[in-house]
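Colleague: Take a look at the structures below.
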Structure P
């Protein structure tokens, strides 16, 4: 059995698209090769519970987690899951048609693999003419192969793990930390390697506006700041890093020019403009917390208005 766990917060239309992509998956023709699937949606405090959305699809269980944060929402889903494979996807993602099939086949073939992370691509409204944020995120967002290789974790919007392995590693952390990085690195310390599967694909929409992207970086900066200040002499290093982030777009010209995820000079120019804007914003947030802004408030803004 595969248990697909989906945290949700005020995204009923996106959740509907996500569930539709999951319920129309291409599975092996031989029924004995296709694992049964259950879908567990965990609402994390929406103004309106997505009861009608979930009722429109078979095999969907709807739960509610009042503790803020996608980590606690996923943990509640795990507690109610009956599958020996746990697959995590976000409510605003769309699963590629072979997503479930790739997960079950790889776990079946490789007994040595306990954790899988896949590719996350940007779903552009008009692929031939991406917006500035679509072009930027196509190059710089969700670089899961790089995260796995360099930092030992993958994003929880496209993660699969054997249930017995999850039990040994433990639950996801709360909203005060980057729960995907924390969980993946805890797994690594316990001897479990996250394996990258390029055919395990989900599509994520770009942020709709700059404020949404700024909120994302507020949360990440708050998490990084909490880690940084536990080390001696953290303040000068943090401030130097803040300045380096502001100057870093110069070093990204080659990455943008060679990226296969965008096509044409227009898209590459937009990606460059996007990275300049975002890195300046990140630098400003880092300087704010370095000079005393409340980092925990920045983290909380991600999940609650």
Structure Q
């Protein structure tokens, strides 16, 4: 099958996107104020959806510039696809912001070596999904490689699904710590082929919508492009669900600033020439993606980040 690129409309023909602003506004106006373990109250909504037809541009927000982080977000996903679960392994993919989630105190309190995110973390679940948490030598299941095979051989099967959630690794009670330093927040994937067109649904357990979600939108749009490249099915739609969609109350001023900005058309995210030669899901890297037609509002650099 010929390998198409996304059928983007010319930039001047794309309509402004309100999907991200609509979600922020829903949380801002209808969210329930809740306490959180981060020590900062949040406004939260149980279930939000955003839909992004690829013809209208890639799901990279324009309400504030995230140009500098798109490449980093894609690099992080590439790290997870390759099984990275330690700070050193993430660092090899350019991910140098994970230290707060794998301090010696956090790792050791869960019976892990310092710098280890745990046996149910993203990389382990993506590349080496296993129910045996205590045998690091056990070969688990490579979920994304399985999705590529499934779509190639059985595109109508409706079961090209991936989950980052290994239940026993994330089991936690008042008296029991999980085996992860952080529970996976994103990475539930369902790839569907309708009439030889690829639709990628990303289901997110919990999303800090001003800070984390924009990175997740960009990286899983990139995943859709990877799957398109490897299966030959044109990637036509990205759908993003968030189950616990929230804004921390100390982020509200910056959210209000984004809501006051004019909606803009979305940019182009595509594979480079080198990226279009990749034939294995594990060989993609951040530099295989190029962002263009990106004309966002100015960046907002002081949005509080909670860990």
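Colleague: Work out Cα Rg over 2.2 N^0.38 Å, for residues 12-179 alone for each of structures P, Q, then name the structure with the largest result.
Modeller: Greatest value across P, Q: structure Q.
Colleague: Can I ask one more? Can you tell which of P, Q yields 57, 44, 42 when Cα extents along the principal axes in Å is derived from it?
Modeller: Value 57, 44, 42 for Cα extents along the principal axes in Å corresponds to P out of P, Q.
Colleague: By the measure distance in nm of label points 7 Å out along Cα→Cβ at positions 116 and 260, tell me the structure among P, Q with the highest figure.
Modeller: Answer by largest value of distance in nm of label points 7 Å out along Cα→Cβ at positions 116 and 260: Q.
Colleague: Still on this model: Can you say which of P, Q returns 20 when relative contact order in percent (Cα under 8 Å, 6 or more apart) is computed?
Modeller: P
Colleague: Name the one structure among P, Q that helix-only ellipticity at 222 nm (-39500 (n - 2.57) for each DSSP H run of 4 or more, over all residues; to 500) of -14500 was derived from.
Modeller: P
Colleague: For distance in nm of label points 7 Å out along Cα→Cβ at positions 124 and 164, the calculated result is 4.5, so let me know which of P, Q that is.
Modeller: This figure was derived from P.
Readers should treat all values here as calculations from the given coordinates under stated rules, not as data from a laboratory. In this text, all values refer to a predicted model and were calculated from it rather than measured experimentally. Cβ atoms are built from the backbone, for glycine too; each structure is taken alone.
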